[in-house]
Structure I
Amino acid sequence: MTDSKPFAPPEFLPGWVWLVGAGPGDPGLLTLLALHALEHADVVVYDALVDERVLAMAAPTAERIYAGKRGGKPSPSQPDISDRLVRLAREGNRVLRLKGGDPFVFGRGGEEALALVAAGVKFRVVPGVSAGIGGLAYAGIPVTHRDVNSAVTFVTGHNAGGEVPDGLDWPALARGSPVLVFYMALKHLAPIRDRLIAAGRKADDPVAIVCKAATEQQTVLETTLARCAERAVEAGVEPPAIVVIGDAVRLRGGLDWLGALERGRVLDADPLGLKRRQEAG
């Protein structure tokens with residue numbers, strides 16, 4: 001039997017910046033290190049997508065600074081945010097940079113970390129549950145399943161200028177990845193759909209749009225690739241949203257555990273029809 005010590009988090013020292021992922025919404029998805037940072041930070045610099053219940057866990061004495069990063073919304077510039085982190089750290093604060101999801105998954109955490117390196121500021125990265133994984137799990141959609149896909153591709157829905165990414169290999173995306181997960185794609189859903197179909201993706205591919213994932217306001221719209229943009233408009237879908245394309249969406253019929261808990265939804269034990277096809281054959 002080996003000796004084991006209880007978990008002891010590293011000390012959050014003055015002059016340090018911790019880049020922390022707050023997860024997709026549910027405060028229960030915070031890591032132990034994220035909670036430790038919240039309890040000890042002098043300053044919390046947070047994004048728009050951080051749940052209020054997460055912010056409520058910060059120390060009562062902590063200063064809260066809203067960084068306001070939202071796609072398509074008026075926001076402080078990235079250099080301004082990075083400069084503020086440097087200044088706060090140099091003033092001797094324990095600075096918590098709190099981001100929705102994971103700071104290194106379409107969260108600009110890498111840019112902020114490089115700015116800290118250039119300024120000689122010490123930092124720690126605390127990963128969080130990314131919405132493209134945790135948010136889909138709350139919708140009953142696994143990003144991998146051995147009967148559906150052995151690969152998944154995560155894609156941003158806009159480039160640094162806010163437009164449809166022009167550096168993507170759309171034919172490779174359309175034909176090479178059985179499941180596609182798009183972040184921040186709602187604004188450009190129609191051109192993204194058009195490019196995928198033109199590159200060979202099936203128009204009847206199942207699509208799910210998960211809005212406000214892992215929060216009490218979560219909604220899920222199931223549709224097809226051909227109809228996704230129009231259905232999103234008809235349903236009044238608003239960001240933040242994750243868009244998933246591929247047969248993994250069909251598994252929601254059997255794995256919508258939140259729907260079963262909240263609305264008594266009857267789950268399908270064979271959502272892919274595998275057993276039914278075997279019995280028929």
Structure II
Amino acid sequence: MPGRWTFRSYALGAGLAVALAAAAPAADRKLAIVQAALHQYDGGPPVPASFEFFPGDTVFLTFRIAGFKTVEKDDEDHLWLAYRIEAFDPEGLPIREPHEGRIAAELTYQDKKQKWTPLVRYEALVPPTAPSGEYRIAIHVEDLYAKTSTELEKTFQVRGRDDIEPSETLVIRNFHFYRSETSMRPLSRPVYRPGSSVWARFDIVGYRFGENNRFSIDYGVKVLRASGKVLFEQPVAVSEEEESFYPQRYLQGGLSLNLTPDLSPGDYTLIVTVRDHIGNQTYEEEHVFTVR
């Protein structure tokens with residue numbers, strides 16, 4: 001029986017670039033993070049505060065640094081800045097590693113005339129299992145010559161899945177039968193014909209994490225006739241073990257059963273058994289479908 005596991009791993013990508021852009025007047029020496037904006041795609045226009053990102057989207061951030069001190073060396077003005085950028089979910093968990101960088105640059109006569117200043121680009125992936133809510137990006141900048149610092153936060157909204165209730169223990173949520181692999185709407189009555197395929201999808205929550213948010217899950221399936229006799233059994237249909245920077249809040253599972261053309265009509269019981277190897281937990285759930 002072919003099991004189906006719908007799982008998405010992800011890498012927390014980030015890109016940073018530094019350029020020069022228009023600055024405040026040189027007389028204003030107060031260090032500041034200015035023109036900070038969020039973008040839906042690299043190089044795109046700023047998004048409004050009401051814009052919603054989705055799990056799996058990449059959030060792009062740009063900002064400029066103004067009011068820095070310059071030091072003259074070899075007839076050139078030099079700037080020396082450091083920055084740290086962190087991104088957090090609504091519960092305060094970081095969604096990617098903190099990023100630290102430094103900017104050391106020489107300002108030519110033309111640079112000073114046009115009042116240029118550094119432009120920083122940053123990006124963070126919204127984790128695929130991220131919850132809904134307000135996320136924030138914290139920016140900290142230091143002027144290493146002036147020994148001053150400044151901070152700024154940008155917030156953005158994420159619309160995640162709201163139908164997955166968390167659990168303190170291992171459990172299956174949102175189990176549904178479907179007509180086909182690509183069906184989006186679950187069946188109100190899981191009735192199938194002999195020779196067709198039974199499709200089911202569900203979410204797994206409440207498992208434990210090890211070091212580096214590692215999880216180790218497997219699940220098996222069993223089908224019983226109305227008499228209780230075992231029609232089919234596969235103790236381990238799917239096994240998944242992985243680790244990531246941001247914890248996978250839930251796993252998406254799925255399965256399919258191919259019904260033979262000569263299968264007798266009646267009610268059949270599908271039993272799904274999930275095992276959490278790190279948390280030493282087992283959970284079992286039964287669902288009935290009909291062959292007619």
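Just so it is clear, none of the values below were taken in a lab; they were calculated from the coordinates. Not measured: the values here are computed from a predicted model. Cβ atoms are built from the backbone, for glycine too; each structure is taken alone.
Thinking only about FRET efficiency 1/(1 + (r/R0)^6) of positions 106 and 226 (r between Cβ atoms, R0 = 30 Å, to 0.05), which of I, II has the largest value? Could you put the intermediate results ahead of the total?
On the way: I: 0.70; II: 0.00.
Checked I, II; max of FRET efficiency 1/(1 + (r/R0)^6) of positions 106 and 226 (r between Cβ atoms, R0 = 30 Å, to 0.05) sits with I.
With helix-only ellipticity at 222 nm (-39500 (n - 2.57) for each DSSP H run of 4 or more, over all residues; to 500) derived from the coordinates and found to be -7500, which of I, II does the value describe? The value was obtained from structure I.
Upon calculation of FRET efficiency 1/(1 + (r/R0)^6) of positions 138 and 250 (r between Cβ atoms, R0 = 30 Å, to 0.05) from the atomic coordinates, which of the structures I, II produces 0.65?
Details: I: 0.95; II: 0.65.
Of the options listed, only II reproduces it.
Which of I, II yields 3.2 for distance in nm of label points 7 Å out along Cα→Cβ at positions 90 and 154, as computed? Derived from I, not from the others.
Which structure, out of I, II, was Cα Rg over 2.2 N^0.38 Å, for residues 122-177 alone derived from, given a value of 1.46? Among I, II, the structure yielding 1.46 for Cα Rg over 2.2 N^0.38 Å, for residues 122-177 alone is I.
When P(r) over Cα pairs in 5 Å bins from 0, in percent is computed across structures I, II, the figure 1, 5, 10, 12, 12, 10, 9, 8, 7, 6, 5, 4, 4, 3, 2, 1, 1, 0, 0 traces back to II.
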